[in-house]
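Q: Some structures to go through are shown next.
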Structure I
Amino acid sequence: MRPSVSCVFVCHDGAGRILLARRSAQARDEPGTWDCGAGALEFGETFEEAVTREVTEEYVAPPLEITQLGVRNVVREDHWVAIVFAVRVDPSRVRVGEPHKFDELTWCTPDDLPAPRHSQLAATLALLPPR
């Protein structure tokens, strides 16, 4: 196996709230947990193109601003390099775009997160700049 590259994104409203999705029963892993979004980088895409495609697919709302936050090396039963982004979106446009992956969305602050949380969420949110 070889590591893959994933673009992980923490969508936010620009006013301190972040968007989390509850993973559905059909999710690839950890169903029922709350997580930010992510998707694989496709051959030939820039990071920004991948983030734009994935945010639009998952939440229907196109990104208004994309900021790279950092990189994580994630090794579990699989292995991927996660390029992490903060993505500002318009909350009025956000809705579940992939109901086979997510069954609910919520806006929250980083210090008031719903539970249970995906095992990778804390490490991803640790890359957010302090408020």
Structure II
Amino acid sequence: MGRLLAIDYGKKRTGIAVTDELQLIASGLTTIDTDQLIEFLKGYLKEESVESFVVGEPKQMNNLPSESEQLIIPFLNLLKNNFPNIPIVRQDERFTSKLAVRSMIDGGLKKKQRKNKALVDQISATIILQDYLNKIK
């Protein structure tokens, strides 16, 4: 069984999270500059087996796609073209940034540390992945 790899895609930065090989636990992996994302994934996939990509799906409260979905669609095509054998699933990502900041507060991080947007993106990817795991279990 391969890992699941979650992507919280952003215009500048992208948060990445993965599961263990048994797909039980979601853990933050890293945050990468979006323009380096495909190269990072190519390198990661040389070392690890990934069963599927879980890509955050930004939605509005009325369940319609948010404006940022327009940024994600070209990325999804790029992902499919570069990794045609790895399925892509989507996971609602509403409130993940707020939940990420809340978890940082609950974890005792100082205000200055909570302003680290890269860490927020990584935690958001972890929340997206954990939500997906909860949905499929």
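Bear in mind these aren't lab numbers, they're just calculated from the coordinates by the rules spelled out. Please read all numbers here as calculations on a predicted model, not as lab measurements. Cβ atoms are built from the backbone, for glycine too; each structure is taken alone.
Q: Supply the structure label, taken from I, II, corresponding to mean count of other Cβ atoms within 10 Å over residues 26-33 with the calculated value 13.9. Before the final figure, lay out the partial values.
A: Working: I: 13.9; II: 18.4.
Only structure I yields this read-out.
Q: Let me ask you something else. When you work out Cα Rg over 2.2 N^0.38 Å, for residues 10-65 alone for each of the structures I, II, which one comes out largest?
A: Values: I: 1.21; II: 1.31.
By Cα Rg over 2.2 N^0.38 Å, for residues 10-65 alone, the leading structure of I, II is II.
Q: Further question on the same structure: Between I, II, which one scores greatest on mean count of other Cβ atoms within 10 Å over residues 2-9?
A: Biggest value here belongs to II.
Q: Looking at structures I, II, which one was helix-only ellipticity at 222 nm (-39500 (n - 2.57) for each DSSP H run of 4 or more, over all residues; to 500) calculated from, given that it came out as -13500?
A: II
Q: Computing semi-axes √(5λ) of the Cα gyration tensor in Å gives 22, 17, 15 for which of I, II?
A: Source structure for this number: II.
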